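Engineer: Below, each structure is written out as structure tokens.
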Structure 1
Amino acid sequence: MAIIIELSISDDVDQASLPNEENLQHWAQASYPDDDEAVASMQIVSSDEMQILNRDYRGQNKPTNVLSFPMELPEEIGINILGDLALCGEVIEMEAKQQAKKSEAHWAHMVVHGMLHLQGYDHIEDDEAEIMEAKEIEIMKNLGFENPYN
């Protein structure tokens with residue numbers, strides 16, 4: 001594996017609706033084209049935890065689906081740590097229902113989306129958004145999922 005995922009799940013998260021660790025690993029790997037080994041942490045948090053993270057780091061006092069915290073370490077450290085992903089299962093499941101998407105497909109999209117952020121992709125500017133969305137669509141297609149933006 002080129003990407004190693006360090007998964008943790010908050011104690012107050014209902015694990016019944018979560019994807020299994022193998023799927024999370026597979027989706028993250030599909031989002032990382034490099035052959036060099038890298039590490040990313042993936043934390044599945046409650047909506048209360050996500051609201052605090054979103055408030056503290058983005059100034060938005062509401063839960064969101066995924067937050068990415070890229071890490072840049074000096075090369076001499078000798079390990080490529082991409083950063084941290086926080087995923088909120090409650091929000092992801094709610095959005096999947098609202099958007100009439102399969103839960104698995106929306107989870108995959110959020111992992112892909114977050115992993116791309118860890119690699120420097122963004123969607124603040126329109127031209128950046130086009131590049132990132134095209135990459136997401138391509139990865140999702142390669143994973144066997146439909147265009148997440150339809």
Structure 2
Amino acid sequence: MKEKRSIYAEAKMLIRKPAKLVFDAFIDPLKTKNFWFTKGSDKLEENKKVTWEWEMYGVSATIVVKEIIPDKKIVIEWDDPPATVEFEFDQLNSDSTYVTITESGLDLTGDELLAKIKDSTGGFTTVLDGLKAYLEHDINLNLIADKFPDKITDENYA
């Protein structure tokens with residue numbers, strides 16, 4: 001049984017593709033860059049540290065891969081203090097996967113906690129929207145670059 005988390009951010013989306021394809025889109029940075037970050041240092045593997053970059057904003061995140069269950073689950077840790085992000089892939093039938101992204105372990109309180117939950121939920125929803133467009137329609141909507149146009153620091157994205 002799954003542990004109950006009282007404080008977390010969550011986003012969910014049905015992707016009309018098999019779980020293996022959806023899972024691989026998060027594992028392989030050459031695919032992930034089409035709907036989330038612009039550059040990843042390597043494929044995700046258990047116990048590996050990987051850097052993800054959002055070049056247009058001049059920011060990056062180092063993540064630690066905690067767990068991988070092929071085609072079912074990815075668990076990473078990121079931020080300081082560290083938070084846990086779980087990506088779950090529930091194959092509903094041969095052509096549909098329900099993806100849930102949950103961020104927990106948020107070490108904040110009050111307004112800071114509410115702002116973090118709001119930002120994470122909105123951010124992961126944008127990631128899932130971009131994933132859906134990319135996998136189902138082979139379109140890169142540039143959602144991440146267009147989310148905060150006033151914060152773009154790279155002239156290639158302006």
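No value in this document is a laboratory result; all are computed from the given coordinates. Keep in mind the model is a prediction, meaning the values are calculated, not measured. Cβ atoms are built from the backbone, for glycine too; each structure is taken alone.
Engineer: Taking mean count of other Cβ atoms within 10 Å over residues 88-95 from the coordinates of each of 1, 2, which one would give 20.6?
Structural biologist: Structure of origin is 1.
Engineer: Hey, mean count of other Cβ atoms within 10 Å over residues 32-39 derived from one of 1, 2 reads 20.0; which structure?
Structural biologist: 2
Engineer: Consider the structures 1, 2: one of them gives -13500 for helix-only ellipticity at 222 nm (-39500 (n - 2.57) for each DSSP H run of 4 or more, over all residues; to 500) as calculated from the coordinates. Say which.
Structural biologist: Only one of 1, 2 returns -13500 for helix-only ellipticity at 222 nm (-39500 (n - 2.57) for each DSSP H run of 4 or more, over all residues; to 500), namely 1.
Engineer: Supply the structure label, taken from 1, 2, corresponding to FRET efficiency 1/(1 + (r/R0)^6) of positions 80 and 96 (r between Cβ atoms, R0 = 35 Å, to 0.05) with the calculated value 0.45.
Structural biologist: 2
Engineer: Kindly point out which one of 1, 2 the value 0.75 was derived from, the read-out being FRET efficiency 1/(1 + (r/R0)^6) of positions 48 and 104 (r between Cβ atoms, R0 = 25 Å, to 0.05).
Structural biologist: Attributed to the structure labelled 2.
Engineer: Check the numbers for distance in nm of label points 7 Å out along Cα→Cβ at positions 112 and 128 across 1, 2 and tell me which is largest.
Structural biologist: 2
Engineer: Let me ask something else. Computing relative contact order in percent (Cα under 8 Å, 6 or more apart) for each of 1, 2, which one ends up highest?
Structural biologist: 2
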